[in-house]
Structure I
Amino acid sequence: MNATQYDAIVIGSGAGGAAAAYRLVSGGMRVLLLEKGGHLPDDGSTLDVQRVVHDGQFLSREPWIDGQGNAIVPEEHFNVGGKTKWYGAALFRFGAHEFLPDASHACLGWPITSTDLAPYYEQAEHLLGVRTFDCEPDLGRIVNRLQASKSGWQSSPMPMSLAADIASHPNEAAHFDGFASVKNLKGEAENSILPQLQGRTNFVLLVNAEVEGLLGEPGSPATASGVRLRDGRTFCAPRVLLAAGALHSPRLLSRYVLENGLESVLPAAALVGRYVKLHLLTAMVSVSFGIKKDLIRKTTVLINEQFPHSSVQPLGFDSELIATLMPRFLPHVVRREVAKRAYGFFLQTEDGSDGDNRVRLGTPPVLDYDEVRLPGAAREHRRFTRAFQIALLKAGLISFTKRIGLKGTAHVCGSLVCGRTPADSVVDANGQVHGMRGLYVVDGSVLPRSSRVNPSLTIYAWGLKVADSLVRGFQREEFARSHAGPETAYVA
């Protein structure tokens, strides 16, 4: 295709890609949204524990290796809506201090403030229907016991992107965390954002459209001009937005840099793929007498300021799912009975940024990440996990823990970090790749910090912010073009 058909191409339909596409289209731009996967089925299979958890039917199964050459398969999803179809719907804003650098924890700073992102947080919350739910009785008793001990545990309602009446649909209410809703009861990219673009003549969504490479202007490789799909099709636009995810966007950029000899030309080339973050994650199963009857469960977040980079949230898991987290040496019937009396918790600690934690090209590709490089984060997570386990024990619950390993990439971010200069970042405060024209990044790879909470809402907000800046520039160009005289228009 020789002529420009679109004003912008967005690669990836997850949180950042869908949010950016929404703002670009609503701003009058002609947008092509490309998704590597297809639509998920609506036959109920995405709520089936056997298919989703035990068989991993909807995972990508893309082979990788770690930094030591061991085979791993990250838990990635290639489908319309990306990981948002499968997330736990907890949508937090980052705190103001979490946009600042924190040298003691090896955290980079943002080139923007929380105030800069605030209007986009608000817009994303509106699009996704974020609300809070009352703490249910079983969890309420646990929280009350924790706080009665005066050990510093603070609770607050968790902002959730769930339908207000989800409790009226028990199967969905018990299977939203880690499952894709069939009745559209969870706010996510496909069903909350993309439907608002249906019928718009300036929007096209192509599914099963894997991008193999980026295209540049002939003779000017530092100017992005389109994409090439694996099936050979090419599409052109003066703006290309990477939203393929923190494991995949840096590979597209790395490949383009190498193919076009930009290693010594592109200012931030040496940082592409670096500063990967995953969160340090532990699942905890806590057991006490009495069958637990809470349905939604994931209603309250817990923090303790002795551990400023960490948080606890309940897992939205029923007893069937909790049983999958229990020690395998226990007979199945024992796991099942104990799980009925258990609550699940998800403990996460912000990891800092180390340049050696990175995504590298290869066959298979490499995810070289080691928490040993971040001793401050590893130390806090160990202490945090132990402190919460002890607090629960004093509250009458015995807890088992299970670390989430390298393949747990639900919160992966940071491989194309944004910053103020090419010396410390790949992307600037407007989402543009340093040293390149027309290439932007709108997924979680830009995050210099992952914070103590889930990053999804921040990725939505970043996508809206970058796209809003592009729309304003586009509209200025259109205004200038429409008001140019015949001679000026001819010259242009």
Structure II
Amino acid sequence: MPIKTLCIHAHFYQPPREDPLTGKIFAEPGAKPYRNWNERIHAECYRPNAQLGNFEHLSFNVGPTLFPWLAEHDQETYRSIIAQDHANVARYGVGNAIAQPYNHTILPLASTAEKITQIAWGIADFEYRFGRKPVGMWLPETAVDLETLNILADRGIEFTLLAPWQAKTDLLDPTEPYQVRLPGRRSITVFFYQRDLSSKISFDPNATSNADLFASSEILRYYRAEKLRKNEPQLLLIASDGELYGHHQPFRERFLSHLLNGAGAKAGISSVYPSLWLQQYPPRQTIEIKENTSWSCHHGVARWAGNCDCTPSDGSWKLYLRRALDRLANALDWIYYDVSYPLIAKPRVLREKYIHVILGTMAEEQLIGEMAGRSLSSDQINRLKLLLSAQRERQKMFTSCGWFFDDFDRIEPRNNLAYAAHAIRLTKIATGEDLSAQILSDLKKAVSPRTKLSGDQVLEMYLRKAGDLQI
């Protein structure tokens, strides 16, 4: 392994933009000249990066809610991304793509069962698309707690990537990975990205206008002198949103291509990715993490739970939205378990395996039959199908984008409530139980500081729409 190595991790993700009740993406005027933002971001980022071969040289993850859109709208780009990972598997025995929990949920704020489902669904989606088990997993917003790491290790995930301030030390060396000890004499590897380089590549367009200068003037000065004197290999990791390269910053897909295919080598830097690094250099040190932390909120995970300085205006709506959806999720789970347990010995496993129905690789009747181990009536099967669909919507309710921005009156929070309305509707059809009254009351306090739109108004609108659906 060369002495100076560089890994750039790109997190490619888009929230679901389909109308939650119709499955269609409506025209979005801000995306002109394209019909919607998916089309625009694809044209500016995913397709050109695939055409330049950048996916072969990055460490990357593609969000499971983005991949189906790519598969439907541009099979060539979809296949190219997967093929570029396969090229590394053929060359080195390990690929450079890693997995992601399915619905981009902030896992430290999720229940244990929800964490398990999100991770299991993310792994299954990755295996379906890449044809191999994932070695690493990107956590949404790098939000982490020990329980999440423990579940990752349980599911065979060997490493994840975190921000340097998520380490419980002031003496972090980001040029090598660390081992985090877990219960049961187990552990997981954590790579910490280099803060300054990641910030520059993400937020300073002037710094990335010239790949040769970025390699020679920026990257080289972050290798540790004492390690260079000892000829110790060093890995510098840069982490960023993948949409940066061509969408958020025009032409940066070409900057990335030249950095990874010419400028880096000219400066004596070789490209690598975590799985390849670990083949030769397992962690030498252990470290503790700061629980309930993330990369995009310096107040832990408060950005997705209530007021913090990430939201300059009144962010109390986030707290009330979180509380309302948490209470609804708990009620949905109780009903799901209450109805399914007499019929299915392991309802949690049934929900995990439901991802194969979502991916289209298994029929619902087949899954339910296998899990029941006996014949069920058509009425029992239909009730389970409805409740499994409700559980799918229940997972979508916690898409992190619903809390990320300043204001409640945006499409992202509204979409989360549309998923809630659909879950309520499906549950009522299956069991006759109407869960709307409590959440409507809870949502009265989730109010936009800008327009005064309240959560109960939004949910009522979507409940009316959901009532018109043909189930």
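Each reported figure results from applying straightforward, stated rules to the coordinates on display, with no laboratory input. Source: prediction; values computed, not measured. Cβ atoms are built from the backbone, for glycine too; each structure is taken alone.
Given a value of 41, 17, 13 for semi-axes √(5λ) of the Cα gyration tensor in Å, for residues 242-377 alone, calculated from one of I, II, which structure does it belong to?
I
Of the structures labelled I, II, one was used to calculate helix-only ellipticity at 222 nm (-39500 (n - 2.57) for each DSSP H run of 4 or more, over all residues; to 500), giving -7500. Name it.
Derived from I, not from the others.
Given a value of 82, 45, 41 for Cα extents along the principal axes in Å, point me to the structure among I, II it was derived from.
The read-out comes from structure I.
Once distance in nm of label points 7 Å out along Cα→Cβ at positions 106 and 162 is calculated for every structure in I, II, which label goes with the largest value?
If we compare distance in nm of label points 7 Å out along Cα→Cβ at positions 106 and 162 over I, II, the biggest value is for I.
With FRET efficiency 1/(1 + (r/R0)^6) of positions 202 and 306 (r between Cβ atoms, R0 = 35 Å, to 0.05) derived from the coordinates and found to be 0.85, which of I, II does the value describe?
Going through each structure in turn, the value belongs to II.
Supply the structure label, taken from I, II, corresponding to FRET efficiency 1/(1 + (r/R0)^6) of positions 258 and 434 (r between Cβ atoms, R0 = 30 Å, to 0.05) with the calculated value 0.95.
Clearly, the read-out refers to I.
If we compute FRET efficiency 1/(1 + (r/R0)^6) of positions 82 and 322 (r between Cβ atoms, R0 = 25 Å, to 0.05) for structures I, II, which one ends up with the highest value?
I
Comparing I, II, where is relative contact order in percent (Cα under 8 Å, 6 or more apart) highest?
Result for relative contact order in percent (Cα under 8 Å, 6 or more apart) over I, II: largest is I.
Which structure, out of I, II, was semi-axes √(5λ) of the Cα gyration tensor in Å, for residues 98-281 alone calculated from, if the result is 40, 26, 15?
I
Between I, II, which one scores greatest on distance in nm of label points 7 Å out along Cα→Cβ at positions 74 and 226?
Across I, II, distance in nm of label points 7 Å out along Cα→Cβ at positions 74 and 226 peaks for II.
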